[in-house]
Structure 1
Amino acid sequence: MIRIEALTKHYPNAAGGKPALDDIHLHIERGDIFGIIGRSGAGKSTLIRTLNLLERPSAGRILIEGEDITQYDEARLTALRRRTGMIFQHFNLLASKSVADNIAFPLRLAGQHDRAAIRRRVDELLELVGLGAQRDRYPHQLSGGQKQRVGIARALSNSPSVLLSDEATSALDPETTQSILELLASINRQLGLTIVLITHEMQVIRTLCDRVAVIDGGRIAESGPVSDVFLYPRHVVTQRLLAETGGMAGADLEWLRRHARGPLLRLTFSGEATYQPILSIASRESGIDFNILQGSVGRIKDTPYGQLLVEAVGAREALPAVLERLARHDIRHEVLA
C-alpha cells in the first residue's frame, strides 16, 4: 500500500550538513500496524510527517496505492490529507470546543456533509472510542486517556485509509497507554485500517505492531516482522534498545563470560515451543545441567515468545546433540562463550 523509495530530507543549515532522512526504503502492507522506533533525533517524526507531506522530502518517492504523492497538486494533496488521519502526542484538541465539536471539526472543514450526517458520524465515533457519555464535555474536563480517545475519533472522522500516530502514548501513564493500544488494535481489526506509528517505547511495538523499522541517524538500521527484529536483532542499535528494556547488558554478559563454568547459550523460542518443557527433557536425557541466568517470557502482539540465557554445565560432549534437538523444536541458540 505504501512504498517509500530512496527518501531523503535535508534541512537548510543543519548541523554538519547531515540529512534528517538518508536514503529511506520501506514497504508497508495494507492493513498492517507498522511501527517506526528510534531514539530522540533519529528522524522518526520527520519520516512519518512525509507520509502526508507535512514535510516535503528533498528527494525520493512516496507511493500510496501506486501513486507518487510527491507529484500531487494542491487539490490532490488536500484529498490525500483527508483520507490520512493523524493522532498526536499532546492531543492537539481545540480547547474552546466540546468533545463532539472537536470530532466534527474535520467534517465541517471538508464541507461535504450536512448537519444530520455529521451528528450521526460523531455518534458512531464516540461509541467506537467509548466516550458516548463525554460528548458535551470540554478538553480541560477530560483525563489524558480520554483526550487521546477524542484525538483518535477526530482522526477517523473522514474515514481514512491510513492512520498516522506520532508518539500517541508517550504522554500517558502505563495503564492508560495499554488501554489506548488495545483501542488501536481494535480499530485495526474492525476497520482494516493501516496504522503507521512512531515511538521510542519498545513495549508499544511488542504489544501492537506487525512489522517494525528501527531508525538511527536518519537511516533504517533494520526492518522486518517484529518477532524477527526483536528476537534476532542484527544491528547494534536494536541490540542496545532491547538491552535497555530487559535484555542482557554488555557489562553483565562480560562478567558472566569470565565466571562461567560451561558454555553460555542464548536460547530463543516462540509459538508452541514457549509452553513445552523441552529444556528440562533435554537435561534429563543428556546429563547436562542448564543453569538459567536470565530469562523472559512474553508476547509479541499475539505470539508468545521466550528468551533464556543459560549456562550448560557438565557432559560437554553431549551438547551438540542437545542443540540439534532444540533446533528441531524451533528453539534457536547462540553460543556466547
Structure 2
Amino acid sequence: MTPLILGLSGPSLTDEERAFFREVVPAGYILFRRNVIDRAQLRALTDDLRALSGRDDVPILIDQEGGRVARMQPPEWAAFPQGARFDALYDVAPMSAIEAIRANATALALMLREVGINVDCLPLLDVRQPGAHDIIGDRALGSEPLRVAALGRATIEGLRAGGVVGIVKHIPGHGRAMADSHLELPVVDASAEDLETDLAPFVRLNTAPMAMTAHVVYSAWDAQDCASLSPIVIGEIVRKRVGFDGLLMSDDLGMHALKGDFGERATGVIAAGCDVALHCSGDMAEMIACADAVPGISAEARIRLDRAMATIAGTTTTVPFEALIAKRDAFLALA
C-alpha cells in the first residue's frame, strides 16, 4: 500500500486510472465536484473504487462541510449550514447548539453513506481570530476554544453514528492565518503562549480517528517549515503536546503554500511525520511523481488507518434523515 490519498479526474474511472490505482494501491481516495453527478453515478463510482482496492473499508473522502464547502450540491442533495450557524446558536443555547450539530452531522453521514462515502473532512477545529483571512471565516465553529471543542466533538460523534469517519482539521490550527494556503504560504508569528489557544480544541479531541495538517508556518515552533513539512511541529506539537495518535494526513499537496516538485512534496510530508499524503487534483503526471517518490506505508501508519476505519464498523443510526434535519432546524430556529 502507498501512503497516498488520491483524487481522480472525472465521474468514472478511466482505464489509465484503473491500471495506476491497481499498481500503487493508494491508502484511500478523495472526491470533488468534478467526480459528482447524481446518486446512481456516485454510488457506482465508489463501488468501483472498493472493488478495485479489494477493501470494503477503503477510505473514500469528501469535503462536505456545509455552506460554501460542499461537493455534493442541490438539487440532487440537501444543502447543509456552515459552522457559523451553530456558533451563533451556542450564544443563545449551548446545549441546543451541541444537539443541533450532532443531528446535522448524523444526517450528513447518512447522505454520504447512501452513495458509498465513508470519510468526511470535518470538523474544523480552527479557532477563529479577528482580522484573519476569511479562508476559515464562517466555516469555523467559533472563536472560543472550549466551544469549538464541544461542537467539534458532537460533529465527530454525529458522523460516527451515521457510519462516517470524521477528520479534525487543520491541526495545529489555521485560525490565525492572514493568507489562504491554497494560494500562498501563511506565516503565523504568534507566541507559543498565544498558540495554546489554537491547540486547545485539538488537545480535547486528541482521540479523533483522523487529522489533517495545516500548510502554515508557526514561527514560535519552526520558522523554516510549514506544519505539514515540519518534524518539529508534527513530532513535538501534534504527537506529543496535543497527544494525537490517530491517522495524520497532510493537506493537499497541490496547494501553492508548498514548493518543489510533487515527488519532493510527497516525500517531505511523509518524512516530517505525516502517515499519508493527500493529493487532490487527479492529475496523472503529478500522481505518478508522488507514487514514484514515496516509500510503502509504514506499519504504524497502517495500524492507525485500520484503527480509524474500525471506529465506524457496524454503526448505523435508526433515526431517519428527515427527522434529523427537522431536529436540527428546530434548534437553529432559536438563534
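Since every read-out is calculated from the coordinates, none of them should be taken as a lab result. Treat the numbers as computed from the prediction; the structure is a model and nothing was measured. Cβ atoms are built from the backbone, for glycine too; each structure is taken alone.
Once percent of Cα pairs over 28 Å apart, for residues 116-315 alone is calculated for all of 1, 2, which comes out largest?
1
Compare distance in nm of label points 7 Å out along Cα→Cβ at positions 108 and 132 across structures 1, 2 and report the one with the greatest value.
If we compare distance in nm of label points 7 Å out along Cα→Cβ at positions 108 and 132 over 1, 2, the biggest value is for 1.
Of the structures labelled 1, 2, one was used to calculate Rg and Dmax of the Cα atoms in Å, for residues 124-163 alone, giving 11.4, 37. Name it.
Source structure: 2.
Assuming 28, 26, 17 is semi-axes √(5λ) of the Cα gyration tensor in Å as calculated from a single structure, say which of 1, 2 it is.
Going through each structure in turn, the value belongs to 2.
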